[in-house]
1. Suppose Rg and Dmax of the Cα atoms in Å works out to 20.9, 66; of P, Q, which structure was it derived from?
2. A value of 18.0 was computed for mean count of other Cβ atoms within 10 Å over residues 343-350; which of P, Q is the source structure?
3. Out of P, Q, which one gives 2.4 for distance in nm of label points 7 Å out along Cα→Cβ at positions 15 and 151 as computed from the coordinates?
4. Kindly point out which one of P, Q the value 13.4 was derived from, the read-out being mean count of other Cβ atoms within 10 Å over residues 239-246.
5. Of the structures labelled P, Q, one was used to calculate Rg and Dmax of the Cα atoms in Å, for residues 119-246 alone, giving 18.6, 59. Name it.
6. From which structure (P, Q) was relative contact order in percent (Cα under 8 Å, 6 or more apart) calculated, if the value obtained is 15?
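Coordinate-derived values only; no laboratory data. Bear in mind the structure is a predicted one, so any value in this text is a computation, not a measurement. Cβ atoms are built from the backbone, for glycine too; each structure is taken alone.
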Structure P
């Protein structure tokens, strides 16, 4: 009987091994049986603690504006699994994913695969058949042992290195950096978006001969002061990307947070680092891509009865600090209500600490339906004891917390929903019902 996409997703989640060693041996075996080769003429792999999805979106939008045929593989998704695999900025249809899963199932035999490994193989299978100029692969977890590292990237990107997923990657930036540096390849460029990358990253690049393109060393970005035209009218805000012997003044990104300038700068560097670019990369394409790149759940804004609603996937202290910087730079005329729900393996106290001075009221929620890493609101509240959020209201679900925050907010207030992809997705689904 023919399976639908929903059937396949249920199946691969059900057979996902609950205890399995991370590594590339299993996926390499199945990729060999599928006869997979290169997913595109050129490949960029994007790893890092935060900023991966936005950096992929900038690379994708710029390359598309240049006329290249582009595929992008990202995770997790917000509202539909199809979001994970895009070809020429269009989510792959159910039929394409079903065909890919059918091919993988026929090839794997008795080789177990995780949910993410199935998805990665499906993206690679689809990309190869689309005859792409460029494939952009977002790392799921770490880098060295991640399924995307099956492919030898022409350019590797590490956006930032900070504390997250310590149970898998290590307890400090050096250990985590060593895992993320595993996506680099000998004599191929490694683009670094961290002002102070761990020595483990730099040391690995040196040992394998990977030339590094470091932000604030090899390429730079800065905001430009407001300008006026000949008639004294204010000109649109701009920022500058530059390297030795070249500079470009560009429009501000549609993506709103201050950190997005860094992500855009890293994306430009990654494209310029390609050893064999599929075609020309004119400034006009870079400007168009920067201005139009979009990704859901990153300071995504709505208005409801005079209340500013902001949905963001920030889920670790580094992302929370970036979110706090945006809140400080974009103050609300009223109070800010936070709807916060997080997975059980996250540093929730560190997240709250980063945002404490920006939030007037906390509305906590459980994520009991988020799988093995989900938890109840009481469990979340217990982990927040002694923090600024400890007195927040408790709600079983994100939707209940969101509706409570909207009911209490007044025109001019802001409701900020954040803490995980599950949290953002629940709010976006609720907003869509309006």
Structure Q
């Protein structure tokens, strides 16, 4: 894997091992386009790609560079589904929309891996499955319920008992797990950069270092202003996720930006790596506080979870709790060196569902993947593009909602920290 060129990315294992940064110069002149996109994560890049492939003149503006946010710093897991089981989606949203949501969300990994293969994006993509692992008797029952519903909806999932989970993970921690073979993993920053290059090749213009400081209607169009230039567009897509600012009224207050952290080992000896996730699925725990991990293509263990609600980069000590947890799962790791630690913010919505808004004429806003953004944002990028092209007649597999600011939003850091402490306690007690 080649080392990337100089960029504005915070330090991480991904930044250290990424392919060369695509050329995305700051916007340096005023221009007019059909569609302008604010945000260079997976959703924005996928939308730009699909718009450009359809022949739509498209310009994407990113404050930093493609993949700078959660898209380039996440756990690299390509997971299916939403927070809720299929039957609950049917109850809440009805047969038509509910079934479309199920098909889109659980089918998103297939869409993503097919796209990677079709575009020949070099990002260590492997479709070896996702394990949702129970950590207690209570969560094991929840996993069994999910497994029964997935099977009833014809999904290719499989419920694993304790012995089967031990064989799949090398640890006796989990009484049950749900295996979905459609999931997998990838190098997320290389994927983001690959999407950017593919979108550029299709004709999209992508500008890094181009923070939008105002967006207003002018003569029936949208005018986006950066510090040095402007873009005038017929339609606007806003996909800033956890890094939403005050550009769109009340949007920042409609979500909670939560820091998720990852710590990585040095490459493990082959004999040890073969005992941890030997078939190389990814795993996330079904507990109150999510812990997730995978073995990457270089035999490194990447262990992630909720961490300090502040930016951390560099020394691994800030994430010692994840290292201790890994050693509890696999005692052979107690003498392994941990080499990288980093974090970034993901968007959590109050209802734990992605939010889709159309607050103005010819404007779409999408955010809040709630930790499932690799596949979900990729798939939604195409649907957002189709909606921007086709208008209200174009089907989209999420409900439109109003932007709803959260009460007492200014106190979210205190609430998030308290919720994590309480969640960890409940996970330890198995309740």
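1. Q
2. P
3. Values: P: 2.4; Q: 4.6.
Comparing all candidates, it corresponds to P.
4. Checking each candidate, the match is P.
5. P
6. Details: P: 15; Q: 23.
The value was obtained from structure P.
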